[in-house]
1. Identify the structure, out of P, Q, from whose coordinates Rg and Dmax of the Cα atoms in Å was calculated to give 35.4, 136.
2. Figure out for me which of the structures P, Q the number -13000 belongs to, where helix-only ellipticity at 222 nm (-39500 (n - 2.57) for each DSSP H run of 4 or more, over all residues; to 500) was derived from the coordinates.
3. Computing relative contact order in percent (Cα under 8 Å, 6 or more apart) for each of P, Q, which one ends up highest?
4. Taking FRET efficiency 1/(1 + (r/R0)^6) of positions 338 and 402 (r between Cβ atoms, R0 = 35 Å, to 0.05) for each of P, Q, which is largest?
5. Using Kirkwood radius over Cα pairs in Å, for residues 90-129 alone, single out the structure from P, Q with the greatest value.
6. Suppose you compute distance in nm of label points 7 Å out along Cα→Cβ at positions 66 and 274 for every structure in P, Q: which one lands on 2.7?
7. Give the label, chosen from P, Q, of the structure having the highest value of distance in nm of label points 7 Å out along Cα→Cβ at positions 42 and 394.
Structure P
């Protein structure tokens, strides 16, 4: 059975949306048994995907080395400079494809698992809930990549992404409003909670902790900070363990792999291969040289044998320490903690916000180098929280999402500039370049998909 379902998955994973994907299944049956759906959802090559391009888009990445600039691919150069288009019309957008592949397979499960044969009702409900969480996570990423940042005043008319909730390859792909996408996300996540275990058997399976963590992130983007804080409490009540980086100072290679990492609430990994990503001067200055995230998770770009090609500056190194060579992007304990801290700071609760930040930071320094941070007021506390997010999440692409949402705050909205091959590119706050361009391939084949303004 297991071998058979992997054959089925290989066919299903070709599906993204209609017209530009053709599926032929001669001799291949659809899933019938509950165990079929379990095998399907456990296929990490499909369901662990997330995003890739935000690693290049955010201001925590800074490719200044002229040789490195001349050697990167055209697509990477387009992404790095926030260009009008990222990929030629004949090339697929890896993030779009990967996320809609996951959504298609989620819809297969949601459509069929409750009427499948051979499994208990509890297992069927759990698998249904897992698919809801995976689907919600995909739409949360998609709407924040291709849609405008949520604005309560315009979300009902702002274009989001095609909202597909059934495994229909010929569904209309007209883009749903941002508000509708968020409504689906919150609906899916809240519905999933009743059937999921508090913690999963393996962290690439969704759980209640993951559902709460994603609701935290969802409400943060909706700027409903009270709700975001409450869901953060729920997630942290279930999972709150932090890695103490002091433990790995003398043996970095023993950093746990993702399925054994107690900080990972739900394992998701970057699409594609991003090696030797140079870290921006701003982030390096924020880290300082005593922070264990600096000493353990960065390396000099010109070090012999460290990166596949050398470059000036320092590069992100965390993903190589235990030999997995994957960048973790899924919801984590530090992310939920810092979201809770942000919500407290925005509510004026400076003391509790700083207590959370310092609880995290104690695990990121040797005792001799640790000093608590303090804030005289809520605005200072909020600035400290945002800076701590930069320190904690550099190299993972998460900064792009923060950068985009924080344009709604005058204190954080700022133009971003970078020089690439002698030309200066500037990204203004709330620019249309904060929206991914939709691949022209998909629009040519599906003309109801409307392109983003550039």
Structure Q
């Protein structure tokens, strides 16, 4: 009985120690809850959207103290912006606050202004700006533009109201395409403070002594960002077809492989951003015209195909809503599209003056050069035998005829290494 009491005492002691250690571990883990730092120095697109989802997953896994977005973005796609705002709201539902810091001389522009307004607090550095926030439906009708703008005004107002910010100033960013400096934003109660450095911003949020986990776009997310641009997608598809065509003139396989990869990447990107079907159709028509060049060989079909494809690239962005300081069909995109047309003209001239003539010479020097030539039967054709053409003896077959030794024949076609001939009747 005494032995049993001793065992019970030992077990009780060990259980108490285990609970104390577990409690200490929990307290320690709470003290060490990390801060997730998101380096948002990228456009708002599918790549940055995936990056924010990754940040949320890590934050929930580690029960993070907060997610802090270091923002410097020109904006981007409306749909991806809404997705990121939803991720921020999910973080808040999980009990994880989200903050935005805009470093000195940086931007929370366009789509970035909505993301910042969705966070619990915003602190900006001197010389930074927030806004403008007017959406643009590329190539859309005035009705589409008005509907999108009205929806974004309501959306911005709801974000401002949620965190007690100035809804009038927030509305003006959308309605009048206004951008505020950090001083103006603080004056109009759009942000919570101005800090010269990120460390001082962290101090304002009582996050200074927390361990940090830094998140940036990985290679896959960078790839998604790269192909989520309609101009880039169109150029990839067009140049991919051009590479394959040039490889048919100078067989290397290498150019064909590059061309196929470029076409696939461009089509994936077009699917990701729901690019205009009209634009894609024009690019495919242009590619078909380019391939006709193999038959014609004068270079003009290639030039025409590239110009039509360049027009398709221009139309690929039609109907896609952006909230960005730079949208497709802007000055930079027009230069890129013009460059594609210029490449087509240069490539067409190359085929006309260099590749085409070389290809014709190769045909003239090969077996095809024998077509139409006359020869003498060496061994009787009944229907097969041998003939001598330009001093060389070939295996031959007389099609629907017979020819004796010494008779004249004419080469009408070539099948492998055998000449198909017809008998020349004496007149």
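No value in this document is a laboratory result; all are computed from the given coordinates. What you are looking at is a predicted structure, and each value in this text was computed from that prediction instead of being measured. Cβ atoms are built from the backbone, for glycine too; each structure is taken alone.
1. Values: P: 21.6, 68; Q: 35.4, 136.
Only one of P, Q returns 35.4, 136 for Rg and Dmax of the Cα atoms in Å, namely Q.
2. Values: P: -13000; Q: -17500.
Matching structure: P.
3. Numbers: P: 20; Q: 12.
Checked P, Q; max of relative contact order in percent (Cα under 8 Å, 6 or more apart) sits with P.
4. Details: P: 1.00; Q: 0.00.
The maximum falls on structure P.
5. Values: P: 11.6; Q: 10.6.
Ranking P, Q on Kirkwood radius over Cα pairs in Å, for residues 90-129 alone, first place is P.
6. On the way: P: 2.7; Q: 3.5.
Working through the options, I get structure P.
7. Values: P: 3.9; Q: 6.1.
Largest one: structure Q.
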